[in-house]
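Just so it is clear, none of the values below were taken in a lab; they were calculated from the coordinates. Bear in mind that the values here come from a model prediction, so they are computed numbers and not experimental data. Cβ atoms are built from the backbone, for glycine too; each structure is taken alone.
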Structure 1
Amino acid sequence: MDGIYGMVPRDKMVPEAVKMRDFYDLKPDAPIYMEEFGFYSLERWQREGHIAKGENLAKRFGFDTGGFVPAGRLGWCEAAFYPAFEVKVLEDRGDYELAQDHAGRHVLYFKGRRSGFMPEYVDHPVKDRKTWEEDVKWRMDPETPGRLDGFDEEIIRLKAAAAQGRMIRQSIIGGYMYLRSLMGPVDLLYKFYDDPELIHECMQTWLILADRITGRYQQHITFEDVFFGEDICYNKGQLISPDMIREFLFPYYQQLLINIKRRQLDAARKLHVQLDTDGFSDTVIDLYREGIGMDYLSPFEVASNCDVVRTGREYPDLLIRGGMDKRVLAQGREAIDQMVDAILPVMRRRGGYIPTCDHGVPEEVSFENYMHFRNRLKEFSK
């Protein structure tokens, strides 16, 4: 019972691991795990003197830390290129600059600033089979020297985490997000029709890399969660049809998950499948549950009409994270109280819920409002 070949006994787990496992077990009325999606507000709070640069935010805001530990190397919002593209400024446009990012995209930024806003993506690296083969495909070779630098040290860290009962999560860029990062959102939609063979070759390359890297991890550890960063929805539902998802994405997900389950060192361990997508995600719940066994969904963007209470009632066995309207945090304490009181009592009784903002905390949110929000959530964390 080392956390790898067998589950660590509950009384040997660190407290945050117990809380996280209660979440995965959908345990009703269990103390809720505390974390946050992210922040766009830190620079404001630092300017106003509320927090210091480098301050431990988990301690300041009362987050639980380390309930899970991620295994990476397979991308998030961009493909897992190695080597990455050279990051460089391509053109000075006065208040703006056009730059090439690490994923080979040409991006228009505010001059000297790279985060805290939505940049404009002007160009993407894959335009046809020639650019795919010459500029991109070779960057996804799993055998490229240097891709696994630091791997032995990472395995030591993951084994130590497993021995404390922490869950090991493999994070992977989802197929749609991966294809979008290669081609751009508009050109990708045309490519599904104009060059489906290229789409399949891109996905086959994705599968080879993901399968090889997960296989290396699984020589040493057991996964409990596979996380796909997908972003396949907008404010009315999924961006491509169910048939297209079944044709271009699911065969590769299914094969990867079959291989991962076959390699598990603890064959009895349940493997959770998590999907992260912005927008109105209700339309993909049944599709991904049936297609790949998805049982965990985030972040439930309220501006797109997601409602965690509604979804939690309709899908009592679905793990849910997110669903706290980031816009409400800027409206004041009364609005925050109304939101918390409408969601947290219901979802704590249900179990299987982690409350976070439905995206990063916006700059418009005052530090005082955010602290009130955190203090209200802490009422449900014990």
Structure 2
Amino acid sequence: MKFKDIIGQEELKSRLAHSIDAGRISHAQLFTGIAGAGTLPLALAYVQYLNCMNRRDGDSCGECPNCRQIEALAHPDVHFVFPVNKQGKKSGEAVRSDEFLPLWRSIFAETGGYFSPRDWFDRLDLGKTLKGMISAKETDEIIRKLSFKSFEAEYKTMIIWLPETMNEEAANKILKILEEPWDKTLFLLVAERADRLLKTIVSRTQEVAVPRLAPEALESVIRASGETDEAKIRNIARLANGDLSELRRLTAGTTDECRHENFDLFRSLMRFSYNDRHLELIGWAEEAAQLTRERQLSFLLDAARLLRESYIMHAGAAAATYLWGEEAEFCSKFSPFIGSRNIEPLIGEIETASAQIAQNGNPKIVFTHFALCVSKYIARLQ
């Protein structure tokens, strides 16, 4: 992965290359941002530039042995750890990333590294109850791999994707490694939710904040696909909200069904809430609890988005919203119920519910509590 292969992020790419040229290489770095902004491709391009034998013009050559092996995700000194799990595993069976490397390479090749946690977990086919995670036994494997001398590259590199999925034991083992690193060893943590990491881990890393992609960068991607309608190009780029993965779903039409189902759940929840229909809210919670964990998290993300957009409408800035169709029609009518007095606690309830679902909380209990709390806050503005 060369820097030039990454969409947008020109300033950040230049800064990363310059830091290597200047010899400022922190042993532990934390790339933060949504997956669709290019966090994982940036981390890989950084490693490739670091180990390239013929750097030129602020980029790796893409031709030397190190570059070729890193691009193939097959370099003996570049290791990957990511959340995994599988259905039908035996009690006590350890599930490690190495078992899924062919699948990992496949999804990376298909997407160029721009894939979301939901995309990955769908590929793992975890069903409704299982969740992907990084276990303590996986961190034992990290220690084993990094204890060897490097084979070909100057640095041994460990790229940990979604470190926020580590359990507590795994996180503490990673913390110990970060506190006492080996010489010429590089850790790149690539996180969407750095707030779910141990604060002590965050404090021992150098953060690389990856912003959402600029609308202009997404518009260029759409034009390259053959689209010529400028109004459509602008609208799709705005709806994608700086996320290349979402842009691809929008242009392919694959996001419509999921987005529509999430919107139906949101609309039902809000109607039951402002009409104070508690029995229906209990039934709504039971319906939400039947979704897969990834769909539940997807719904909560969409709910936060729709609440924020409704608040913007309430503030009189409807032109600045990223809504259209049935979402725009409903939120324009619903926006009087969302104001400065309840937007923060509502978003807070969504964040709490998201954290509980991510931590394998009982979804029926989580969504029942969530629905009743939402009803209480919506009722305040009536």
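Couple of notes before you dig in:
- With relative contact order in percent (Cα under 8 Å, 6 or more apart) derived as 22, matching label from 1, 2: 1
- Winner on distance in nm of label points 7 Å out along Cα→Cβ at positions 75 and 139 once structures 1, 2 are ranked, highest first: 2
- For -11500 (helix-only ellipticity at 222 nm (-39500 (n - 2.57) for each DSSP H run of 4 or more, over all residues; to 500), calculated) the corresponding structure among 1, 2: 1
- Computed over structures 1, 2, mean projected area of the Cα convex hull in nm², for residues 195-314 alone reaches its largest value in 2.
- Value 5, 21, 31, 29, 13, 1, 0, calculated as P(r) over Cα pairs in 10 Å bins from 0, in percent, assigned to which of 1, 2: 1
- Winner on FRET efficiency 1/(1 + (r/R0)^6) of positions 43 and 147 (r between Cβ atoms, R0 = 41 Å, to 0.05) once structures 1, 2 are ranked, highest first: 2
- Top of 1, 2 by distance in nm of label points 7 Å out along Cα→Cβ at positions 19 and 355, largest first: 2
- For mean projected area of the Cα convex hull in nm², for residues 67-122 alone computed as 5.0, the structure of 1, 2 it came from: 1
- The greatest value of distance in nm of label points 7 Å out along Cα→Cβ at positions 187 and 291 among structures 1, 2 is that of 2.
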